[in-house]
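Colleague: Each in structure tokens, the structures are laid out below.
Please treat every number below as a calculation from the coordinates, not as lab data. Treat the numbers as computed from the prediction; the structure is a model and nothing was measured. Cβ atoms are built from the backbone, for glycine too; each structure is taken alone.
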Structure I
């Protein structure tokens, strides 16, 4: 497992552009990671927002330390001011953009900081997870800490073959980045979340 230190409220930035569906939020994450030159240790997640005029998704970015997070916040504010001024953003006590969206971004950032929820789109090792790999490989070379098989109380064996479909989205569950798996053909397992309609962000490789 790639070691990931526990994030705090001063290392997580929230951004809410009113994105829906998941694919749109995933693209926003990739776009901001590139535009802001975020470090490879960043963990970026989506979070459902059920307040406001319509359900949508906020995004969060956990940075390695407070100094990095502060620097990224300043770059983010400048970027949003010129490209998407109504997008809400939050970092610790700071807010930017639409007050409603900024509040939702702050709530998502708190959830990520406390590892209560969040669907990880980018995380250490995510770019190496393609094809079929063993669970042991996944837990050793990425930030994923645990795996479960839906409907089965026992965890999968380390030698279990996982057909990643180049689309692996673990979630924060009881403080651990956990991948939900489901049975797949040929005795393999596959991530529960299916790429729809094709693996997202093929243009961001």
Structure II
């Protein structure tokens, strides 16, 4: 059971059972299969699929794997997201490594044998081709992806804040997320949410 009262979609294969740290949050619509290891403080969002049915998937401490992401790999390989890795909505990771504090943008694809370096950023919709090595603290963008430039200190600081927002969300989900029936109308004095308040990256460049 998850903290919303739903049944987690967690499956063993060949006797190998996924491992989820008690301080990680996995949404009940996410699917974990086989050799999947998720560390503390990590958030796995709605619709994410982590299929460790061929190779191992290891998600480090304080990561986020957002809505509808797919994580998979070839037999005998390992797909890794290191500590504070940030994998945005709809991304695909296949047999690759995302190193500490790196970010993969929305709907990006990272292919087999590729490595996204420490504190690097892969832009939204980018394709990181097989075997590509993204240097630490650099931006990759485009299809196929190309190294664009070194990241600024402001961009790196934004990334840390964005990941901290998801780490806070992990705690919020574990403590307060609940399955409910919807209201039929807006109530008077409806409360507002109070997350940490990170702004979109493009606003930090103005």
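Colleague: Out of I, II, which structure matches -8500 when helix-only ellipticity at 222 nm (-39500 (n - 2.57) for each DSSP H run of 4 or more, over all residues; to 500) is calculated?
Modeller: Only structure I yields this read-out.
Colleague: Which one of I, II has distance in nm of label points 7 Å out along Cα→Cβ at positions 12 and 180, as calculated from the coordinates, equal to 3.7?
Modeller: II
Colleague: For structures I, II, which has the highest computed value of distance in nm of label points 7 Å out along Cα→Cβ at positions 52 and 76?
Modeller: II
Colleague: Moving to a separate point now. I, II: which one has distance in nm of label points 7 Å out along Cα→Cβ at positions 164 and 188, as calculated, at 1.2?
Modeller: I
Colleague: Compute relative contact order in percent (Cα under 8 Å, 6 or more apart) for each of I, II and report the one that scores greatest.
Modeller: I
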